[in-house]
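What follows draws every value from the coordinates through simple rules; no lab data is involved. None of the values given here were measured: they were computed from a predicted structure. Cβ atoms are built from the backbone, for glycine too; each structure is taken alone.
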Structure 1
Amino acid sequence: MLDGYKRDINYLRVSVTDRCNLRCVYCMPAEGVKTVKHEEILTLEEIYKIIKVSAAVGIRKVRLTGGEPLVRLGIVDLVKNISNLPQIDDISITTNGILLKEMGKDLKKAGLKRVNISLDSMHAKRYRSITRNGQLKKVMQGIEEALKLDLKPLKINTVVVRGVNSDEVVDFARWTKEAPVHVRFIELMPIGTSSPWAGDRYVPAEEIRDMITDKLGCLNKESKVIGSGPARYYRLANAPGTIGFITAMSDHFCSKCNRLRLTATGGLRPCLFDKREIDIKTPLRSGASEEFLAKIISEAVLLKPDRHHMDYGWRDQRVMSQIGG
């Protein structure tokens, strides 16, 4: 599907739940966020039908997100059903990794291709502080399981926050010399509870890169990373893994954006930072035909703006876990 700026929209990010088993400081307040009523959340059958219709009109890649997608009951069955759609050639999940050790084998068997794991510190006490209740040991076990199951490329998503974890940048980069992990440094975006932090605590990718090259040497450009998406990848000499930079703030990648988002409550969101959503849940539950649903999806694609406007500030009352990461 082509949007109004001739970008090929072939990637659907699906939030399967607004619930999460962590309370990361830059994502939500300590008490969490008010979850919506169960009946307002799309059922797995409804999610599958929307993905099926999306595949028929051009979607080829699906990423399941949350909240935390692995807390959603039936997630393995959903992966299996998606994998049976002939048009879909890539199924992935973004997770915090807490439940990956116990669920990895079933997800792989169901058809999951790869995982992205959110990890902002490799120090147990700091990780617990950032997530408010997370156990680093479980995440590391999940990462080991993903590597063993060959869920690759295994990507580690690290949001760099000045004064919180910016002193770990070199350690994360060094990890790519020791294991086939693809560490992606993400610039802090002014979304939800992180919005007040986006000034003094924001670290631009250029500064992150300088930290790495000062200690570890030259970064060589790398283009052969499956599902590279918005990141620009580099590799240290003789490293099995790579280092990526997601520069949503300092050098936006909107001209190459190929994604559409489906929220857990049934809204098609053309851009993460644009409040506009098209309701697909109501017509779906009213018995709309697949042809009508396909038209709604196409309309959502045409609503994609030319670029995000994060520099104007966050204009949504919801946080990232309620929209889908």
Structure 2
Amino acid sequence: MYGFRVYRYQEILTDPSYAGQFVLMTNPHIGNTGVNIDDEESIKCFLAGLIIRSLSISTSNYRCTESLSDYLSKRNIMGIYDVDTRAITRRLREDGSLIGVLSTEESKTDEQLLEMSRTWDIVGVDLISSVSCKKSYEWVEKTGFEWYFNSSRSRNETFHVVAYDFGIKHNILRRLASYGCKITVVPSTWPATETLKMNPDGVLFSNGPGDPSAVPYAVETVKEIIGKVPIFGICMGHQLLGQALGGKTYKMKFGHHGGNHPVRNIRNGSVEISAQNHNYAVDPKSLPSGVEVTHVNLNDGSCAGLAFPQQKLVSLQYHPEASPGPHDSDLGAC
């Protein structure tokens, strides 16, 4: 997995979409800005481990509250440095995503560690249930985040959005709030009937980790809501919408991770540099008539956006809240 900017590693660490995965950073120096609570994308770290080349022995940032090493230790997240990350990157670019093992148990032999890697598989595993909230709540935006967004719209609440938490990032919620939305966040298993009782102005199906085929309950929920209220899907939500519409998803050889993925907006011809984090994609050939592919990844031609105007439905494979960046794909422009 490829990390983006050196000072954005904390957002990566706390992005629930990385649950169950190792993150390999290609930038050689990590940790120089430390960490701070304001850059958290969720309530905890969900990734399995962090792999870097050089760990900074000092920090230099006015917002820093602790070092990266102390931060990971307190959260029991494994990390390893002095690794040739460029060599691993070259291997991944040839072979695609690979399964690996990190261990501090010196009693385990190399053969035992290899067996652990051979018997583990992400395909068919429900990772959403481990990152979703356990009960519904109203999102209350923290003060002090105004510098993130410069929306010209009124911040008075005008729309009620129900957001399904499949691993939702805080900055998605902040971005919606900046555009005047009252947000009710609900667990991944929240019944569609309860959502419809709220009579929301729209429903968001969020980003999240893992295989969309491993969560048929979520697909059924999406099916029950389609056509009844406007819907927007992001990342995992986009894939679940694809399946709910009758399409198929597939595991990509490489997946898309990081902040430099070019996406073409077919409707207006513009190209956005986007932040992405997913291992699965929607097969556009499997989608029924009436569903429109709106965005295409220019690196591999994969589907990056869908629309079904008759059902008031749109979705994007990448992260349109543009946090931590780049900001080409800002949610307000989608």
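Using relative contact order in percent (Cα under 8 Å, 6 or more apart) as the calculated read-out, with 14 as its value, let me know the right label among 1, 2. Please report the intermediate quantities before stating the final value.
Details: 1: 22; 2: 14.
Working through the options, I get structure 2.
Among the shown structures 1, 2, from which was the value 19.4, 61 of Rg and Dmax of the Cα atoms in Å, for residues 107-202 alone calculated? Mind dumping the intermediate values first?
Numbers: 1: 14.3, 45; 2: 19.4, 61.
Among 1, 2, the structure yielding 19.4, 61 for Rg and Dmax of the Cα atoms in Å, for residues 107-202 alone is 2.
Can you tell which of 1, 2 yields -5500 when helix-only ellipticity at 222 nm (-39500 (n - 2.57) for each DSSP H run of 4 or more, over all residues; to 500) is derived from it?
Details: 1: -9000; 2: -5500.
The correct label is 2.
Who wins on mean count of other Cβ atoms within 10 Å over residues 91-98 among 1, 2, i.e. which is largest? Don't skip to the end; give the middle numbers.
On the way: 1: 24.5; 2: 12.0.
Structure 1 gives the largest value of mean count of other Cβ atoms within 10 Å over residues 91-98 among 1, 2.
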